[in-house]
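Given below, in the form of structure tokens, are the structures.
Taken together, the values in this text are just the output of simple stated rules run on the coordinates, not laboratory data. Quantities reported herein were computed from a predicted structural model and do not represent experimental measurements. Cβ atoms are built from the backbone, for glycine too; each structure is taken alone.
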Structure 1
């Protein structure tokens, strides 16, 4: 269909779109899929990281650490050309999980001289199963997914997207757009805090109040 004349003057976007209303790309730990709203975009996704931050939120009568990853897709079914964010966390014990797995691979990348933002990240859903205590305190058999991480260097045909990502990183005004009011109302960013301060905040008896809980994977 030909464009309406009223809209023909709208310049064609050649970079990356940072939506005015932040788009949450949920990694569904129950199904092992990427979801935007109610739409299933499958399990395959490769992306470039625009920004990473750490957060603390209320979760299942406790407090958990989360990682917030702003990213733009390189491959997969998630629509290209948009900056999304996703949230990753660990198991209730905090000893394993998607966030721990990500941190390990970031450390390995840095040890080899890379900035994590110059690499293509390839998350993979790994199925787990075991006995989990339900809301009534009864142990039930359950299955869930954890994200394992791998990374690679950009291919030549992906360098344009990398250049567009760097353009955002270098522009403070663009970086300020990486903000979701709903998320800010339900968790606290702990970037800039030291480990002891974050640990104190994770303590359930902490006097520091957290926003209302939100159920995100």
Structure 2
């Protein structure tokens, strides 16, 4: 059985979760390193959700975070899904436990009032998000300030010195927003076509940042 902790439950939990998440983010090449200094204020704001093994309550097996992305031109706050992982030995293919789905579902259910986006080039992440109401739109449909804040990948990934001209956007890299966010945006046109299968660039993702 898996327990999911956020808010006060998480703050009262064994503090080794900070070190565990930091270790995982340091050892997984697709994750940006996140330390306790990064995680603690976000946890206190109720924007971290972790999964722990009920048979070993000290073991973090999954995580998802809403990182502060900044404000748009209307002074509305936006957040970005990140630090999303499930330990390999706990993924659905091995355990048949939908831990990743539960992390997405619970976080989005807990935060309907927040403007939430996620960027990724991972098809599984896109499908997981779609199952829980993430709507895929074009980068150009985001408020300009939000687009500038989320499009921070290096030139080696974007192929452009100006990220507004990123070669991966809307093809190898996709942006998705939560359904309440999509509603507040006026329900912009959605994208349905699949990702490109170009293997070298298909690892593009910042959702795990």
Structure 3
């Protein structure tokens, strides 16, 4: 007889089999989605939404990773506890942790460069009656010279986000934009760069945990 897949009834929710730390891995995947949203964003709202999703997911990864590990392995907690102590001393990782609290209990408080408008880039000709409106539209009359682009446009460039100082009201502490991670000093970390470094760090911790504990899981 051949094996066939069980049908899922309409409105039913099928059980899902999870392997070791799969629920934690899901959070790293969500952080990647948040980072991708930041990379693809062309307005501040989507950029900030991606940041909030990324910092939330990074923090939730550690919670799930630590909780499952200590429930399965008797020697996990001392091992992971040492790592937790280390990352709480790391300026970048602690900043991301505090950013998650600010995201959940306050608002995303990025600082933004002003950016600039380029009027008729690559256009040669005559422009008159130019008006720029607050809703992101413009109107103007233009007459191109021979060989020029046939349409004059206005392009916004720049306006990039800068990591802000995070204020933890409860602890009465401030966390400025980090410039160090794992012993390396950075002149200035951009928001997307900070998220990438955070994801990479916790991915490496996950890899180390699998190398140390996965064999025990298989034998249990």
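Please compute mean count of other Cβ atoms within 10 Å over residues 52-59 for structures 1, 2, 3 and give me the label with the greatest value.
Largest calculated value belongs to 3.
Of structures 1, 2, 3, which gives -16500 when helix-only ellipticity at 222 nm (-39500 (n - 2.57) for each DSSP H run of 4 or more, over all residues; to 500) is computed from the coordinates?
Value -16500 for helix-only ellipticity at 222 nm (-39500 (n - 2.57) for each DSSP H run of 4 or more, over all residues; to 500) corresponds to 3 out of 1, 2, 3.
One of 1, 2, 3 was used to compute P(r) over Cα pairs in 5 Å bins from 0, in percent, for residues 132-179 alone, and the result was 5, 13, 12, 12, 10, 8, 8, 9, 7, 7, 5, 4, 1, 0. Which label is that?
Attributed to the structure labelled 3.
Quick check for you: by distance in nm of label points 7 Å out along Cα→Cβ at positions 84 and 156, which of 1, 2, 3 is greatest?
Result for distance in nm of label points 7 Å out along Cα→Cβ at positions 84 and 156 over 1, 2, 3: largest is 3.
Here Kirkwood radius over Cα pairs in Å was calculated and came to 21.3; which of the structures 1, 2, 3 was it taken from?
Going through each structure in turn, the value belongs to 3.
For structures 1, 2, 3, which has the highest computed value of distance in nm of label points 7 Å out along Cα→Cβ at positions 28 and 44?
3
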